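Listed below are the structures to be examined.
FYI, it's all coordinate maths here, none of it is from the lab. In this text, all values refer to a predicted model and were calculated from it rather than measured experimentally. Cβ atoms are built from the backbone, for glycine too; each structure is taken alone.
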Structure P
Amino acid sequence: MTDFTVAFLVALAFMVAVRLWLASRQLGALRRGAGSPPEPFRAAITAEEHRRAAEYSRAKLNLGRVELVADTVALLGLTLGGGFAWLDARVAALGLPPVAHGVAVLAAMMLGLTLWSLPYSIYSTFGIEARFGFNRQTPPLFALDFVRSLALGAALGLPLLALVLWLMQHSGTYWWAYAWAAWALFGIALTALYPRFLAPLFNRFEPLGPGELRSRLERLVAACGFAADGLYVMDGSRRSTHGNAYFTGIGRHKRIVLFDTLVSRLEAGELEAVLAHELGHFRLNHVRVRLIMSLVTSALGFALLGYASGQPELYGALGIRTPSMHAALALFALVTPVFLFPLGPLSAWWSRRDEFAADRYAAEHASAADLAAALVKLYRDNASTLTPDPVYSAWNDSHPPALARLAALDRLSRA
């Protein structure tokens, strides 16, 4: 057993142990806080609704623990268990050219992992989400979404994968820089094309109808200096009762999207405040900074991959006897998240900081009280956890805890 094998096993054991420990802490916090909602929520959320939210969170956590163990088994099976090496040998018997061989192996691996996770997705949708009244997706629609996702992933991903493998094999020492450039350009193009061409494959998007709400939101968008390709309502209720709002795309192709479930539940002022929060992410450059950071970290990742692909001992340490570019790409994708796991709290802190900043922006351009009222409704309707464990939240949550967020908004409304 090599030093890197030991390091991988230690990192994997640490990740699994910490995630299970955090889940147990969260389960304990849910049990302790399930009696009645915290004071700021008691006027809008009943004790029964609060108890139901705790049960919903417990069900998701328990499924997550099972899935974590299953995914760990799959990871070990593909690497040290020889699963990837076996798959590589089976595809090699087909006698395909090098790039086609690599694409076939990686596509088969990704398909296998997708099918491995499918039972958990089915249970989450038709078990947990249905039991708590959130699911509206029928089995035929679920199957259609699954097939469409696979087809779209193949149509977009396989040519990119082929290009990256070709660059890895034919571009010399600095292949990783060319591969990163191709990857980055693909991601930017996909972001630009998504609102108009890809998202409509799964949902219907209708322009927000004329009226006071549209006029109010358009005035807000203009005041915030946001150039958008329209305000749209998405048929989120076709699949779930959960509500959300977001903007997507880049440049002139940005769209503001409101779930129909959100439009039906919130008052005009509350919707305005929610949209002001989302616009805050744009005006405060959160989106731009995250895009730049994504490009920088992906460049570092490709550079590291370029180094690791030339180290034969790393292949053997992870169960691969025959080094290859596609094996390097697969191992990097499988193993890197294990070693990056300790950075989770930093990523979560950064995201929560941006959420507080977007709330402050919303308070300046709309109403902090309306945003607080909207959040309370969303917490109630989405059965969100109001009493999370602080350590679990610090490691996992991209949004601030409900109590902290409402307290900050209350201070803003009083200022």
Structure Q
Amino acid sequence: MTFTIIFLAAFLLSFGLRHWLAQRQIRHVAKHRDAVPQEFAEKITLADHQKAADYTIAKLRLGILENGLSAFMLIAFTLLGGLDLLNQFLQKSLGSGIGEQMALLCSIFVISSLVDLPFSWYKQFHLEDGFGFNRMTPKLFWLDMLKGLALGAAIGLPLLWLVLSLMAKAGDLWWLWTWAVWTVFNALLLWLFPTFIAPLFNKFKALEDGPLKTQIEALLRRCDFASQGLFVMDGSKRSAHGNAYFTGIGKAKRIVFFDTLIEKLTPGEVEAVLAHELGHYKCHHIRKRLIVSFALSFVMLAILGWISNQTWFYADLGVIPNPNGNNGGLALALFMLVAPVFGFFFTPLGSLASRKHEYEADGFAAEKSSANDLVSALVKLYQDNASTLTPDPLYTAFYSSHPPAPLRIANLHQLDHSTPLAQSPATN
């Protein structure tokens, strides 16, 4: 019963905090809807600023509904006995064993996906479509979902079987073996993603010869960055939003531009955006995030290894464990449901680290490319993606992985005046 109280307190606090922060953001954005911030007055029209405000508020209101339903589902699965009923039914149908545990976890995934499906559909074909961003057809929506399910089953089911087997047969240190498997699996996935997984969902073609390619190759030489190639992705078949990224590890590294990004930005602006992304690599942000991710998974699995043997963990969350053992799937299901409630309170730390990395990557871009071009690109992307220029400071501090637009652009202007290489593309 003690853990029930702790869980309920954390649940109510996290749910209340989510709702309060969302309402703060809605009020703050709505309050500043009727005037473009002075520093953007010459670059962003009032109509675009209001569109960004309305888009932000619409997404937040949908998120409030999603959070409310997710909260209800969590309590239904735990304290109201839904997970226990599902587990008892599957045990009677399939017996105790790894098969039943896999069926339990897959059932939770299917139920959660079905609950989430109407929100995904509404977001794509009503919210995104209503603001002019959606380019996805219903056929592509269902095809993406089926591909995702097939890929998830092909990769996830063997991994799940291996984890549950380790939980059943590897003794008290099963969690350590599981962590090793998880680490290797993620490294392998990073290597496979660019060449085997991503092409299942999008088409990639080599960046055509021309001024842009010449400019990008010159940037890569300045940054001493070797990649497998420069590619353009058909992001426009799903969305009007633009982006650029690099992916993969080792010799499998690829640089990818959304076709929408190339359509909207000048070659100098595309170069500056890529320089920012390369800054994440050169400042070792990717490596640091991987290390943090592996360290967190180590801690989380160690905690799971301990509480999976504690009767109170099951009983206080409305579940009756199998007295003969074979509770690995049940423990894993409970942990995946409950852990995010407690992990939510560490969100500001991750957000703070991410914003710090963004400033560092901007500094790298200002040094290797042009701060002015990056500012120009960011203004266009804020405008085209309908990103609000007036977020609530507290909401930003808690959630935002990127600094607010005014602070980020002011920092780039400062770098432009202090960094000789950033004065003009001609100095590169």
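What to note about this one:
- Structures P, Q, by distance in nm of label points 7 Å out along Cα→Cβ at positions 24 and 48: label with the highest value: P
- Identity of the structure behind 18.8 (criterion: Kirkwood radius over Cα pairs in Å, for residues 208-359 alone, calculated), options P, Q: P
- For FRET efficiency 1/(1 + (r/R0)^6) of positions 232 and 384 (r between Cβ atoms, R0 = 30 Å, to 0.05), the highest value in the series P, Q is held by structure Q.
- Distance in nm of label points 7 Å out along Cα→Cβ at positions 8 and 336 derived as 1.6 - corresponding label from P, Q: P
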